[in-house]
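Colleague: Below you'll find the structures, each written out as structure tokens.
Only the coordinates and a few stated rules stand behind these numbers; no lab work does. None of the values given here were measured: they were computed from a predicted structure.
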Structure P
Amino acid sequence: MSQFIRIEFLNPSHHRSSFNCGHSSLDSYLKTQASQDVKRKISKVFIATDKADFKKVLGFYTLSTTSIGLSQLPKDKSGKLPRHPIPAALIGRLAVNQSAQGKGMGSMLLADAVKRTLSISNEIGIYALVVDAIDGAAADFYTQYGFESLNTSNRLFLPLKSIL
């Protein structure tokens, strides 16, 4: 499937109005808020499209910066870190259109986010990739890729050194 998919920045040519992932908050975000966040430089929004129909949105994710408080990290991860907030990249949202669910699209989007984060980490300090899981199923999805829970309700993280 990946040979037929391209992931690019959100742009006005993408048909967002028909996007439906099954979570109204994620659908609404893409349709009404995403372009404003990009304009304000709040986050970058990456869109997965079919190379044959680059206007149809098959999935998306957002990437921005965040920090992790030392008290949020599990004890085994915080021992050798400095006593100030730790820099991280944040996947605030990741969603797959229902027409593309069950075909590996979520994994492709996550892999793209990891690749971009690793690339950026060569230029600036980033300790981990953080995700906000919308529900238990999303948390399960991320944990299968090595993400661990932070000491908060729905936030997980993956230290970049564990990827390398």
Structure Q
Amino acid sequence: MAKTKRQSLEKAGVLNRRPDRIRSALFDRLDFFDAHDTLQVKYEMLRSHEVDQVPIIRVVEQFGYSRQAYYQIREAFSQEGIAGLAGRKRGRKGPVKCTPEVVAFLLEEKRRHPELTGQELAERLLATKGVDLHRRTVEKIIAGSASGQKRKKKPSTKG
């Protein structure tokens, strides 16, 4: 595969990092099909079952997915069309407890009472705002603010 195509697929978030799992003959004999292209692989998997009437058990073996994944992909496709095949990041879309209001409260409390520990700040937050944070989370927020940095996410371990 050309380096620029691989880079484009990766940038778009649709690079199949396990092309070796694809056993469909389509991807072996025709240059048109690219096992590195997740959208194409998912679409062809759905098409094989829906149009060619290949049994699901054979389809998932040929395309390297589980039955459960097949049904999730089919549902995403039926709901969103081709865009549903791209998938999206799983998990939360933003902070649940550490909202800007909570962070501002903690920073203001620490500014007014610099002697307070992370545990004491967490207890005040719970008593005042009803938000239960671990003391280490509070300490990280305070430390990040003191150094002028935003909290960093851990690097992804996806392969």
Structure R
Amino acid sequence: MPLAVTTTTPPVTLPMQPVAPMGGDPIHEVKWAELVARFDEARLHRHLWDWAVKEKDWLPIYRYQPVSDISDIWTEWSVGVDGFLPVRDLVDRWGARWRRNDPGQRTESSRRMKVVNLINELASKHRWDVSLALRFLRERYEHQFKARSFCDYLTWENKDKVLQAAMGYPS
């Protein structure tokens, strides 16, 4: 079922002066304060926001950013890019709602989650961590694949090939 939303943009202000989305309703301010308590306020201000009427909650507007390297997918997921919230935070806080049932966003999420899940799986191996998993992918695959083509490459069969290659990777 589609969300009932009201698009809200912050009022025009002086450059670099963040302003919370204004909805004219005290519940808007309470919900915004909850977000500020949980997330870096500067990152919150990088997003435009919708007020989801049914959920009585702010919903961030975010489109996946263009990435070229496999490791860029992890960066967008874990720490965010261009000052936006990390995708992991969007998923943890809003689930899939932040994608607004957009087929393109859903497809891109599925595509990129293959890489995120692979990195998490590699990092969970004995004596591995995220930095080693990223180093492995950079050294073994980034010279062959751009981010998008690596996502497409990661079928179940090819994922097993990557995991097999990791078995012999020096730690």
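Colleague: Please compute Kirkwood radius over Cα pairs in Å, for residues 39-134 alone for structures P, Q, R and give me the label with the greatest value. Mind dumping the intermediate values first?
Modeller: Numbers: P: 14.9; Q: 17.2; R: 14.3.
Max of Kirkwood radius over Cα pairs in Å, for residues 39-134 alone: Q.
Colleague: Here's another thing I want to ask about it. Identify the structure, out of P, Q, R, from whose coordinates Kirkwood radius over Cα pairs in Å was calculated to give 16.4.
Modeller: Structure of origin is P.
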